Structure P
Amino acid sequence: MSETALWLTILGAGFGTWLLRLSFIETWQWLSVPPLLDRALRYVPAAVMAALVVPALVRPESVVDLSPDNLRLLAGIVAALVAWLTRNVLLTLAVGMGVLWALQGLG
């Protein structure tokens, strides 16, 4: 594959992805969504985030590890407490990463 063909493929894929996402955003304003579905869709971002984060915390090496030696799980618990108390995303990320780095530095 030539360099030009590669760049055209990358640009085409990016444009296609952008067009697909734009179609849903633009179409959504004309659709009448039932209230139950609208309420349910509000939980999608939290569910996706949990699906991405929880396996990394409890299965850092492809085996479930709920022991105190699992530093990611400990940092995740601290971050969850910060999120619950402050409801501040940036503070939660900073504290979670800071605790993880501190635990890794100590151990």
Structure Q
Amino acid sequence: MLNLYESKSYNWALFIGHISIEKLLKAVFVKINKEHAPYTHNLLRLAELSKIELSDEYSDWLDKITSFNINARYDDYKKEFYKQCTPDFTKDWIDKINKLRTWINQML
């Protein structure tokens, strides 16, 4: 994620940030439920299924970060997302993603 940011691939940096949060939440799900994690990219849903208590702020962040999953999106959505991914926007969300990653890692 950070290497992509440094190389100015801002939309891909945020996509990888989404994937990193998704994998951590799925690890928490497996730890708590002792079963395979569900096939979803919805981070808020994964947190809810893992019975994680979320602040409103973290809920909002997970909802927004879910929108960074650009892999299965239509081209017009990808284009709009690309325009949104300025250096400042991306840095702000990388900071939030890193904060969430630290918080989720503490649950593992």
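Can you say which of P, Q returns -25500 when helix-only ellipticity at 222 nm (-39500 (n - 2.57) for each DSSP H run of 4 or more, over all residues; to 500) is computed? Among P, Q, the structure yielding -25500 for helix-only ellipticity at 222 nm (-39500 (n - 2.57) for each DSSP H run of 4 or more, over all residues; to 500) is P. Here distance in nm of label points 7 Å out along Cα→Cβ at positions 43 and 91 has been calculated and equals 2.7, so which of P, Q was it run on? Traced to structure P. Source structure of the calculated read-out (P(r) over Cα pairs in 10 Å bins from 0, in percent, 12, 25, 21, 25, 16, 1) within P, Q: P. Given 38 as the derived value for relative contact order in percent (Cα under 8 Å, 6 or more apart), which of the supplied structures P, Q does it correspond to? Answer by label: Q.
Taking log10 I(q)/I(0) by the Debye sum over Cα atoms at q = 0.32 Å⁻¹, for residues 35-74 alone from the coordinates of each of P, Q, which one would give -0.99?
P
Taking distance in nm of label points 7 Å out along Cα→Cβ at positions 11 and 83 as the criterion, the top structure among P, Q is P, with the largest value. When FRET efficiency 1/(1 + (r/R0)^6) of positions 27 and 67 (r between Cβ atoms, R0 = 25 Å, to 0.05) is worked out for each of P, Q, structure Q gives the greatest result.
Coordinate-derived values only; no laboratory data. None of the values given here were measured: they were computed from a predicted structure. Cβ atoms are built from the backbone, for glycine too; each structure is taken alone.
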